[in-house]
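Novice: As structure tokens, here come the structures.
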Structure P
């Protein structure tokens with residue numbers, strides 16, 4: 001197990017497309033998408049969600065607005081083909097299903113979902129896969145992250161470019177082999193349209209000056225207007241993205257079996273200039289803040305009142321596995337004398 005300090009502190013379908021980077025042909029090209037089922041851990045979503053299955057799955061089809069579900073105690077029965085009659089019987093703690101049928105647009109539906117019951121609670125569902133195609137030879141996955149049955153919610157749904165294990169939010173522009181492409185996704189996930197992006201762009205580098213003994217597994221930025229989002233952890237020399245103001249919204253670091261989540265915290269906006277570059281200094285050394293209560297000579301604080309921030313103001317949390325906690329000293333402000341020395345159990 002790695003202590004908190006060791007984790008943080010340190011110094012199938014494609015379309016014929018114009019050649020990547022060639023801007024002479026700007027006509028949109030349609031790419032058909034096909035479903036891809038995930039195994040657990042295949043993709044890390046920037047804002048993964050779980051919703052209750054009560055009332056059915058909100059995926060529009062030719063027969064209605066939802067695929068029906070029926071709860072019989074702890075057993076879930078689900079309509080898989082949209083005819084209104086339950087086809088599947090689900091027991092236990094988790095399962096995967098694929099909904100099929102025709103979308104209102106007339107295209108085939110194959111919508112994968114993951115099902116789970118957490119601590120004996122109600123049945124919940126989350127994204128169980130993606131709609132996938134290719135730009136050139138690069139696979140693109142589109143995910144209904146907000147679970148409303150539509151795949152085209154920019155800034156809310158998600159997209160994976162290439163072999164990245166981290167998805168960004170669905171963006172109006174994606175970066176493929178260093179070139180930018182405008183992206184539009186069909187509501188039902190049946191296809192996407194791409195064309196070369198010709199707007200203002202600059203270079204953003206989140207890896208060169210990131211300080212940590214841990215590996216940066218994910219770092220997701222999103223523009224302040226929600227239109228553009230990119231996964232930055234694999235961009236070792238930076239990535240060309242549309243110019244504008246961005247925020248670091250999520251991420252993850254790993255060191256062996258240890259890992260921690262990254263959130264926006266107090267991080268400042270990141271400005272990417274047109275035809276310019278922005279190299280961000282962030283990560284360690286970190287600072288920790290905590291709340292406490294004082295009653296007479298008693299000082300009380302808990303692991304749940306502790307916050308860890310990096311140099312950009314990003315916040316680190318959800319440290320796993322639980323390892324050694326930081327040590328805390330309470331000193332006399334006037335004399336510097338150590339009054340209390342304590343260590344919280346587990347990892348904060």
Structure Q
């Protein structure tokens with residue numbers, strides 16, 4: 001059975017192995033041992049410390065209880081841009097009118113902004129290909145919201161997510177080739193690695209601060225703006241189902257879209273319930289699947305499992321679920337939300353009924 005828990009320092013080697021399989025462009029999953037150690041120490045502190053206004057990282061892993069293998073990751077980052085600038089491009093439309101030519105011209109510009117300063121970011125969602133079964137990616141995504149629902153004071157009201165943008169067959173970003181590479185003696189992956197390991201100082205020092213006209217970019221670069229790559233498209237759909245929206249903010253490196261939502265408006269947070277639990281000897285085929293957390297921060301656990309809601313609102317769990325969630329009589333609260341079924345799954349269930 002799969003379950004989600006906070007990362008540990010002892011996960012370092014397993015996470016380095018996962019990083020090698022992530023692919024180019026995901027700055028939060030570097031292949032640098034030192035960067036990972038910093039992240040794991042930061043996460044251990046975040047899960048145990050009192051609420052803070054500084055930058056924190058809540059990094060979680062998906063573990064297969066059958067073999068103790070780490071097979072996926074997910075994370076929450078707070079205090080975006082408070083310690084180091086968090087730059088993005090803002091897409092803007094400009095309309096100009098010429099009386100002498102009797103014409104109206106529309107142009108688009110890209111301007112460097114710090115739109116998400118102080119925001120909370122959800123990211124680092126990765127799952128090994130062999131574990132990409134229905135509901136598992138959703139499990140990684142929604143675990144973040146269930147944790148946030150139990151500790152709202154730790155997170156900003158503005159929640160955002162970055163989606164990786166278009167990368168061509170040669171592992172190059174059309175936007176970086178057309179724009180960023182003109183100001184830095186770095187290829188796309190080198191720039192991503194510098195950003196991941198050294199921060200955005202080089203952007204502050206060398207990137208032009210004036211608006212850039214999109215019409216001057218190559219066709220491939222223009223077509224890549226606000227477009228997620230194929231591997232990020234499913235994550236974007238999940239975010240949109242949660243209520244996240246794109247308002248023209250894109251990544252500096254690959255042009256991928258950034259989306260945002262208000263914390264209290266996120267669908268999973270609104271739909272989740274906090275209640276007591278009790279043991280049940282046996283669950284039936286008609287019992288519903290839920291994502292269930294133990295409503296604990298420091299010892300956070302989350303599983304996807306069948307359960308039953310009693311008439312009094314108590315969540316009834318079997319022994320296996322109780323054990324994986326590390327529940328006991330001293331921690332008798334859980335938070336849960338129903339698994340979202342895809343349109344195809346709902347159709348199959350309807351026909352079966």
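Bear in mind that the values in this text are calculations on the coordinates, not laboratory data. The structure presented is a predicted model; accordingly, all values stated were derived computationally and were not measured. Cβ atoms are built from the backbone, for glycine too; each structure is taken alone.
Novice: On mean count of other Cβ atoms within 10 Å over residues 101-108, which of the structures labelled P, Q is highest?
Specialist: P
Novice: I have 5, 22, 26, 23, 16, 6, 2, 0 for P(r) over Cα pairs in 10 Å bins from 0, in percent, calculated from one of the structures P, Q. Which structure is it?
Specialist: Matching structure: P.
Novice: Here is a further query. Out of P, Q, choose the structure whose coordinates give helix-only ellipticity at 222 nm (-39500 (n - 2.57) for each DSSP H run of 4 or more, over all residues; to 500) equal to -500 when calculated.
Specialist: For helix-only ellipticity at 222 nm (-39500 (n - 2.57) for each DSSP H run of 4 or more, over all residues; to 500), the value -500 is produced by structure P.
Novice: Tell me which of P, Q gives 37, 16, 16 when you compute semi-axes √(5λ) of the Cα gyration tensor in Å, for residues 157-284 alone. Working shown, then result.
Specialist: Working: P: 24, 18, 13; Q: 37, 16, 16.
It traces back to Q.
Novice: Can you tell which of P, Q yields 2.5 when distance in nm of label points 7 Å out along Cα→Cβ at positions 45 and 85 is derived from it? Write down the numbers at each step before the final one.
Specialist: Details: P: 3.2; Q: 2.5.
The structure behind it is Q.
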